[in-house]
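Structures are listed in the sections that come next.
Nothing in this text is a laboratory measurement; each read-out follows from the coordinates by a stated rule. These figures come from a predicted structure and were not determined experimentally. Cβ atoms are built from the backbone, for glycine too; each structure is taken alone.
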Structure 1
Amino acid sequence: MYDLIIIGGGPAGVTAGIYAARKKLKTLIISKNFIGQAGEAGVIENWPGEKSILGAELIAKFKEHLDSYAVETREETVVLVEKKESFNVKTEDNSFLSRAVIFATGRKPKTLGLPEEKDFVGKGVVYCATCDAPLFQNKRVIVVGGGNAGFETAIEMKSYTKDVSLFEFNSFFSADELLQEKAKEKGVELVRDIKIENIKGENFVEKVICRDITTGKEKDFQVDGLFIQIGSVAITDSVKNLVDLNEEGEVIIDPKKNKTKTEGLFAAGDVTDVRDKQIVVATGEGAKAALSAYEYLKK
């Protein structure tokens with residue numbers, strides 16, 4: 001029996017683990033991996049204390065800090081969380097009991113929802129630019145998504161190839177002005193009011209069929225790589241029976257204590273309805289959740 005099980009190994013989960021260890025709680029962190037979205041990010045320039053750092057490097061520092069404490073970790077996927085007298089956290093292979101749980105699974109990338117999209121994953125369709133960008137040296141690349149993630153990806157891809165376009169469904173880009181200016185300086189082709197309707201190719205992506213939103217006309221674009229950066233969805237399947245979700249599928253929490261509707265179950269980070277999805281916010285939320293869990297366990 002653990003005092004606390006933390007589900008998720010991103011910034012929120014790791015920070016919660018550090019705080020729990022300092023409170024001398026018997027703690028287990030279960031996560032599919034200790035990389036997450038932050039570890040897959042490119043250059044991070046808004047983490048205090050580091051003017052510029054790679055996402056993978058920052059997350060490695062988080063894990064190194066965590067490993068300096070007596071916190072047990074397991075790289076497994078949690079499939080269900082149940083509660084009776086205590087919590088039963090089930091993975092694909094094991095079950096673990098605890099008196100309290102912090103749920104910090106984060107998010108996963110949204111897809112375009114095209115029937116053929118999954119057939120081209122790893123064959124030109126990409127959701128993690130940091131992971132796969134080097135494979136597209138001197139290739140034709142389209143980045144889909146006009147937010148910060150899309151612009152950051154397009155800028156990163158200009159280091160590998162000259163032929164980079166950024167497509168946005170809306171008539172405006174939501175990315176920070178600074179990123180938009182940088183993309184223009186780098187020579188990224190910016191295309192608005194366009195929707196991808198089909199992906200074609202033999203073994204790999206060869207072209208996309210799009211529709212101009214303003215005119216309704218169909219257009220074909222020859223392309224080798226399609227980097228999809230249109231946002232993400234909260235990973236909540238394993239706790240849906242124990243929490244309330246908002247319209248966006250995020251876990252609703254008490255913003256002061258990070259409590260969910262189930263006593264002893266707390267949530268933190270990007271999986272919750274906290275407004276801002278930022279690494280620095282997630283770490284703070286992880287700390288709050290751990291302190292609240294400690295308070296709950298000491299009652």
Structure 2
Amino acid sequence: MDTDALLNEITTYLEEGGIVPYLGPGVLDLVPGGSPVPKSPEELVQRLVAKSSVPFKIRGNLTAAAQYVENFKHRKTLVGIMSEAFAPSVPPTALHQYLAGIVRKPLLIVDAWYDNAMETALQSRNLWGQVQGVSQSEHFGTWAHYFRPNGMQADPFEADTWDTLLYKPMGSISPAKNFLVSDTDFVEVLTEIDIQTPIPEIVQQLRTGQHFLFFGCRFRNQLERTFARQVMKRSSDKHWAVLPGELTKNEARFLQEQNITRIDMSLEEFIQRLAGEAEKPERLVVAV
């Protein structure tokens with residue numbers, strides 16, 4: 001399939017409500033003038049070790065470094081460093097604005113990073129809310145918290161009334177500074193994720209039969225692949241990922257295993273072409 005045909009197919013699925021956008025930290029490369037917050041695990045771990053002494057052998061490993069800080073400096077210190085790193089508000093990029101402008105419903109967006117850009121973009125919508133993964137270290141026995149657009153915590157049943165759901169599986173700076181970042185955080189989740197316990201029921205419902213479209217994601221390590229695989233569970237068998245540049249063997253194997261078609265194009269070019277495809281005269285009227 002050529003690029004134009006592929007873009008047409010993806011746009012059609014988006015308009016008809018058949019795609020779940022899945023955002024990774026790489027989408028912050030689109031922020032004009034550069035991102036004010038870390039935009040990769042590598043940048044984040046450097047921010048963390050600059051604020052707290054960590055053994056040399058784990059200074060490049062985000063989850064291990066975070067665990068060391070949690071063990072020897074207390075969880076509050078780790079949350080404080082994370083809160084400071086992601087305190088600056090991130091202006092929504094062209095991608096965030098495009099997704100917020102999609103008319104159809106219900107709309108599920110997965111955002112696997114800690115910034116607030118997608119939340120800010122969604123303020124233009126009427127009925128929406130978000131659900132965030134929470135740490136067992138701070139909220140034992142609870143896997144997720146729900147929030148209204150004004151930041152007030154909501155009951156899970158309210159999510160059934162929202163036309164857009166933002167799912168932040170790793171937590172977020174806003175509105176309550178929830179972060180899954182340490183080894184313990186992820187061990188707790190990964191112990192249960194195969195039977196889907198940590199994934200909110202509303203997310204499981206909305207993803208059923210859907211295609212996933214990955215933006216700004218890499219699949220180099222086991223954690224990234226496991227989260228994507230488990231969030232996609234029981235969806236469709238056809239997906240896409242905007243992944244420019246050389247793939248690792250693990251990434252190539254993962255794409256093949258999950259039937260994810262790779263789009264070897266810069267994220268900036270892809271968004272420009274996707275938005276242009278959506279604005280063609282025959283697509284100006286989108287069914288709700």
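Computing distance in nm of label points 7 Å out along Cα→Cβ at positions 114 and 138 for each of 1, 2, which one ends up highest? The maximum falls on structure 1. When Cα Rg over 2.2 N^0.38 Å, for residues 58-121 alone is worked out for each of 1, 2, structure 1 gives the greatest result. Which structure, out of 1, 2, was Cα extents along the principal axes in Å derived from, given a value of 60, 43, 40? Answer by label: 2. Assuming -11000 is helix-only ellipticity at 222 nm (-39500 (n - 2.57) for each DSSP H run of 4 or more, over all residues; to 500) as calculated from a single structure, say which of 1, 2 it is. It was calculated from structure 2. If you line up 1, 2 by FRET efficiency 1/(1 + (r/R0)^6) of positions 106 and 170 (r between Cβ atoms, R0 = 25 Å, to 0.05), the top spot, with the largest value, goes to 2.
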